[in-house]
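These notes open a run of structures that come right after.
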Structure 1
C-alpha cells in the first residue's frame, strides 16, 4: 500500500487535553549510538528514538562490525570491539545530517576506504568545512561537490594534534571532531576559527555524552577544547525525550487553549530547543523579535504559532536554517503565504511573520510543500488546528524523527484526513 500523498488536520472544536510521551531525542540517540560503537564492550541505550535517522545510523554501524540489537521499541544494545571496520559497501544515510557528519569524522579511524552517501536532499547539504578540517589534520577525505557523497581513506590511526573548524554553519561539524578526537594517539585540540557556533547547546550535548562514555575533555579557552586520547568505555545511558518534538505539543497546547502533559518537566530538558517553550508560553503576546541561532529546529514551530499571535514577530539569525533538510526560511515563507498571502516576508535571513489572529476559524484550501522535511510537515499541522483546508504533502516524512506524529494527534482527539 502506497503512502498517502497528503494529510489534512481538521481543526478541533475543543481544547486539546491529554498526556503524550514525546519520542527520545534524535540528537542524543545518534550521538550515543556512535559513542557506544567506539567503546569496547556492551552499552545499553534506554529511552532511545527509533526513526529513519537513527535507523540509518544503526545500520551503518552494523556494516562496520558493530552489533546493534533492539530488544524493545526504545532500547538499543550496542556491542563493539571499540574499533570500526571497513564496510563492504557504501554507507547510505538518507537525509540524516547527524549520521553523515558524525560518521564522516569517525570513519577516519577505519583501516580502509569508506564511502558515505545519502538521498538527493543530502547530496545538496554542505559538508566542506568538516572535510577541510579533517584534511588539515592529516585525514584523506574527498568530495566532488563539497556535499555527500564523501570518500574517506582511513589509515586505522589518528595522528592529528589539532583540528580547526568554522562552526558557524553547523555545530555538527564541531561535535563530529570532538567525538573523533578521543580516538587519537595523543591529546587533540579542537579549536573554533570564530566564536560563533550554530546552536552551541548541541556541542554541550556532545560533551556530556562523551564524558558519560569515559572521555576527558577540558576547555582551554572559549574557543578551544583539549580532548585526551582515552577512547571510550561502554556504559548504560538514558536518553531524554526530544525537545524539538516537544515544541509541537507545546504549540498545540497554546493554540487550542488546552493542557498536554508530556510526563517530563520543561526544566528537565537539556537540549537547546527547549528554550522555545518560554516563547510559546507568551502566546498570544509573543515578543516582537526572537533570535533563532541557538534553537534552530524549534523555529518552524515558533513561526507557525506566531501566525496567530496578536502582533508580528521577527525571527533573526536564521542563516543555518537554509542548509537543513531544505531551505527552511524559504519553505516557511512559502507555506505561511499559501495559507494567506502576505502572512510572511523575508529580509535577508530574517523571517517576519505578520500575525493574523483573525485567521482562526477560517478555511485556506491550500497545499503545503514540505520538501520531504519532517519539521515542515509537523509545524504546519499546527496551523491546521486553527485553519481548515490545509493539505500537507508527503506526510510520511515525519518518520525521520517522529514516526507516530499523526497517531499522536489522533490520540489527542484531532481528526486527521489522509488524501
Structure 2
C-alpha cells in the first residue's frame, strides 16, 4: 500500500516522546480546570511537572470499574463522573458534545466535534482504505460508539459510508451485492457470517470487496487466512469506547502499531507499576483528548511491547495485540460482559445460590453458559434466567442448573474458556 497516513507515523521515537510529553502538562491543566474528577489527583500533583514517563507513572490508574462507580455516584449531576470537559445545557460544561453514547455497565462516553474524533482514519488507511472508497460499516450505530468511530474515520479519509449496523444479514448482503463496496468495517465474526451466507447455494462474495478493518473481537490467523482465500484482506485494530483508537495492524502483520494520539504503558495487573519491555501486563492508556482527557486509564486488557520497529517504516511502539483480560470482564460478540451483570442476573432469582458465567466456543461461535447453583427448580426457571441474561447483557446465553456446592470455590464469576488459534 506504500504511503503513510501522515508524517507523524515516521518521526523519530525521541521526537514523538518529546512532543507527547510537551502536550501532556497543558492537557492536565485543562482537565484540572474543567473536569472535576481531576480534583482527586494526589496532593501536590503539579500538571507542569508531568513531563516524562516516571512522573506520569506516579499518577493513579483509573480502571473501568472505578469509572463506572464514579459515573453511577454522580448520575443526577454529571453522567460522565466528572471526566468530560464538554457536555450540553444543564451540565457544568454547557456545550461541545455532539453525541453521547452508552456502553455496557452502563458507562457513558461523550463525542466532541473534532473531525475524526475517535482517530480511526489512521487504522483505516493502514488497512488500505482510500478516498473514494465505499465502506460497508457493520459496527453498531445503536447505543455504543463503534459505528460512529469508523464512520468518522472513513469520512475523514474521503470515503463514502453505508451505515449497515448490526444484524439484518440478508439485507446487508443484498446491499453489498447491489452497491459493491470496496471494504468492510465491523467485527470479524459478522464478516464471516456475511461471507458464509454469500457462498450458500454456489453464490459468491461481491467482487469489489477486497479489504476489511476488523475490531471488537479476537481476529485469529485462521480466520485471516480464510478471508484471504475469499479475496478479502483483513486487518485488525484495537480501540475502546472510552479512548478511541489505541493501536492498529499494518501490512507487515507484526503486532499492532500504537496510535499517535495516545501514551501507552504496560503495568503489572492490579497496580500502576510499569513492567519491563516485553513482559505481559495491563494496557494503561493516556489519551491526548481535551474533550475527554482520560489519564492513565486501565483498559483491563493484557498485552506486551513488541521489540523493534515495524518493517513498514512506522516508528511508533508496537504491542503484541490483545492477550486476554487482566480482570474477569469478558468481551463476547463485541460486547463487554461484567461480573456485576452476572450478579444482577443472580439477584433476580431467590433460588440462585451462586453463579458462574462460562464463555466458550471459537471465533464467530461464542457461547455463553450461566451455570447456577439453585436450591429449587420450579418449572420454567432456566427459561426465565435466560431471558434475564439477555435483558441485562443484551446477549443470548444458555443456562445450566447445578446442585448447591457443585461450582468451583475459587471466587471466579466469569470464566473465559474460548479457544484462540
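Just so it is clear, none of the values below were taken in a lab; they were calculated from the coordinates. The structure presented is a predicted model; accordingly, all values stated were derived computationally and were not measured. Cβ atoms are built from the backbone, for glycine too; each structure is taken alone.
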Q) If you work out relative contact order in percent (Cα under 8 Å, 6 or more apart) for 1, 2, which one comes out largest? A) 1
Q) Where does the value 0.85 come from, among 1, 2, when FRET efficiency 1/(1 + (r/R0)^6) of positions 116 and 204 (r between Cβ atoms, R0 = 35 Å, to 0.05) is the thing being computed? A) 1
(Q) As an exercise: log10 I(q)/I(0) by the Debye sum over Cα atoms at q = 0.10, 0.14 Å⁻¹, calculated from one structure in 1, 2, equals -0.66, -1.23. Which structure is it? (A) 1
(Q) Tell me which structure, out of 1, 2, gives 1.1 once distance in nm of label points 7 Å out along Cα→Cβ at positions 84 and 188 is calculated. (A) 1
